[in-house]
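A.B. asks: Below you'll find a set of structures to go through.
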Structure I
Amino acid sequence: MTEKLLVVAPRFDTATEYSFDWAGDFLKIIEDNPNVEYSTLLEKMATKSNFDQFMPSHDILIFFDHGIKDALIGQGLEKLVTNVTAGKFAGKKVFTMACLSALELGKYAYHSGCLEYWGAIESIGFTLVDADLFGEVFVQGAYERFVLGLPIEEVMENMQNHFVEQMDKTTNPWTKVWLQKDKDMWVCWHEGNKPETPKAISLIQKIINAILNFLGINFATEKDCKFDVLS
């Protein structure tokens with residue numbers, strides 16, 4: 001059975017202007033491929049209510065950004081999934097081009113049954129002048145893993161090498177610095193690279209999360225989203 005992809009890409013600030021374009025690059029690659037079944041939640045459609053509706057019927061999430069250590073962030077800073085609700089990824093594969101989420105959320109997701117979780121354990125950064133060099137690495141990685149079906153270890157090695165190759169294409173010192181940093185913070189939690197078991201979610205955390213979701217006010221702040229963009 002063909003695995004179904006859900007591509008999610010909000011667009012509401014400088015960082016997401018660029019990551020939205022990278023999501024578009026990924027979609028251009030797969031749109032004419034008859035072997036790829038996918039849905040999209042783009043810009044204003046990238047809300048929690050839509051995410052909750054679409055995610056259960058999809059096998060793979062391709063997410064272009066933002067993230068914080070305990071959540072993925074949708075349109076208008078709405079939290080789509082948190083440590084508390086990481087069970088939404090049980091039986092799923094997740095690829096996030098987003099800051100920090102592999103630090104906590106990815107670990108909770110894996111230990112809640114997520115099959116593989118790709119992401120960063122620190123804040124991702126890029127330079128505007130060489131933005132495409134960064135986007136190409138993430139787009140190619142997602143394509144190799146979830147369209148070509150290459151093994152996790154091979155895709156990870158290819159991405160690491162791709163970061164290095166991109167460094168050779170620029171003379172901008174800040175581009176080189178951030179490509180190296182992004183390379184070093186990129187991980188995939190899976191059966192062959194298990195994260196440590198995170199601390200249990202308390203009942204109080206579950207109650208607070210449920211109340212915030214019920215009231216429709218479970219949002220991150222602009223300060224939370226630490227995606228570093230350099231001109």
Structure II
Amino acid sequence: MSAAEARSHFAARLDWENAFGVRYTEAANRERLLHYVATKLQAHAKSEVLETRITFPDPAFAVADEYWHVVGQIDQATGKPGADRWGRTTYVLRKESGNWSLVVERIADLRIPYYKHYSALPKPVTVPPAILASYAGNYVTSTGKADSRITVEGDHLLVDAGGSKGIGIATSAQDFVVFTPGDLERYYDLHFEPGGTKLAWSADRGQRSGTAVKATAALPAGQHRNGHS
């Protein structure tokens with residue numbers, strides 16, 4: 001869809017606000033700013049749409065969230081390329097007489113890099129059985145208390161972290177995303193050292209993280225440290 005075609009779906013007074021708090025309802029003001037950004041600040045930048053999610057809170061309304069990454073946008077203060085931008089643009093659309101029109105648009109920068117959202121368990125990357133088997137075992141922290149018990153089931157891992165059970169889906173031979181059964185919104189990442197001698201976990205995009213090493217001997221059943229949540 002061309003820019004002109006997209007504009008034909010804008011409401012007469014589209015409520016638009018960017019990540020810097022600039023808010024317009026007059027189309028001319030919005031177009032003037034967007035032209036400046038496109039020709040001056042993002043003329044040589046590269047942008048990528050990472051994910052688009054659409055929900056329908058009401059038959060006559062739709063909310064679309066578009067997650068994106070921009071590299072090389074010019075910083076107005078220095079005149080040089082600034083840091084990467086990770087953001088989300090939210091569109092609110094209203095349906096009238098069978099036609100959808102955009103009534104609200106909000107642009108926001110994310111404080112941390114893009115956090116992927118899942119609507120279904122991802123398809124695992126194929127990991128050689130011997131490598132997958134090397135990750136099975138009990139992993140403990142420096143305190144010596146049991147942290148995680150990992151077993152292999154088919155092409156994925158079963159993780160018991162302090163009684164919190166999860167399904168580990170491979171994204172590479174050494175990296176896994178661990179989901180709580182029935183909950184796709186909260187997950188954490190596992191990274192294994194070669195041979196499965198050590199693992200590192202990270203949750204909430206690095207806001208919580210830690211490491212554990214494989215125990216040399218099996219630990220008694222039920223001995224756990226409260227771990228990932």
Structure III
Amino acid sequence: MLVGGLAVHYRTKRTVVGPPGAVTMDVDFGISLTASGDQYGTIKSDLAGLDFKPEGNRLVRKYGALNLYLDFLTEDPPSLTGARMVDDVVASVIPGVNRALSCCREVNVKGLDLYGAEQECKVAVADIGPLLVLKLNAFGGSTGRRLPKDAYDVLLAVTGFVAGPAAAVAAFQAEAKAGNTGFEFAVKSLQNDFTNAGQDGPIRAAEFHPGNAGNRDRVREDVATVGRMLLGI
């Protein structure tokens with residue numbers, strides 16, 4: 001199941017107005033602890049056939065000067081951090097992955113595969129409520145990286161959601177009663193980093209946004225507004 005920036009891309013709509021869309025050169029997969037490759041191989045061996053090679057705890061495929069990274073996320077309650085071997089790949093432990101796996105959506109994806117052939121297939125993508133929980137924790141959770149892109153993705157996931165911002169907010173808030181193990185940490189991230197324009201979330205999101213100082217000021221205000229909406233204040 002796709003999580004991270006690529007999931008934001010497939011759960012948001014593209015228009016000529018509004019903030020630029022999701023940009024990523026890494027692909028995050030949410031997987032269960034029992035995940036495995038097909039009957040002929042393992043996850044790593046299957047991906048090695050597509051020229052993905054190990055680099056630390058990640059897999060990477062090089063395109064000239066560009067690197068496409070694959071990262072794996074899993075959940076192993078009650079652990080909140082750490083890593084686990086799933087089949088034969090390393091997966092980071094992140095609260096909320098199991099909830100995302102239980103209610104993911106399928107989207108149609110069309111494009112060129114790694115061999116240059118045109119393909120069309122269905123891909124599992126995290127739904128917007130669990131995705132926002134994961135994104136907020138990626139920024140400010142127990143293993144939060146505080147990356148500008150993660151903060152910007154929170155803004156984009158809400159304002160660009162295919163069913164509208166109000167639906168994204170309602171879906172996030174519904175995670176409180178859905179047993180999402182990452183929800184309380186996502187709320188703390190919002191409270192600590194996303195409720196006013198001078199906090200870390202809005203500031204870092206504005207760093208990621210291209211444009212002049214006026215545009216970045218607007219992004220900071222927009223991120224803080226989204227943060228308050230998600231908290232219901």
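Bear in mind these aren't lab numbers, they're just calculated from the coordinates by the rules spelled out. None of these values were measured; they are calculated from a predicted model. Cβ atoms are built from the backbone, for glycine too; each structure is taken alone.
A.B. asks: Between I, II, III, which one scores greatest on mean count of other Cβ atoms within 10 Å over residues 28-35? Provide the component values of the computation, followed by the final result.
C.D. replies: Values: I: 10.4; II: 13.1; III: 18.5.
Largest one: structure III.
A.B. asks: Now a separate question. Of the structures labelled I, II, III, which one yields 26, 20, 18 when semi-axes √(5λ) of the Cα gyration tensor in Å is computed from its coordinates? Show your work: numbers first, answer last.
C.D. replies: Numbers: I: 26, 20, 18; II: 46, 21, 15; III: 29, 21, 17.
Only structure I yields this read-out.
A.B. asks: When you work out distance in nm of label points 7 Å out along Cα→Cβ at positions 124 and 148 for each of the structures I, II, III, which one comes out largest? Write down the numbers at each step before the final one.
C.D. replies: Details: I: 1.9; II: 1.4; III: 3.4.
Of structures I, II, III, the maximum of distance in nm of label points 7 Å out along Cα→Cβ at positions 124 and 148 occurs in III.
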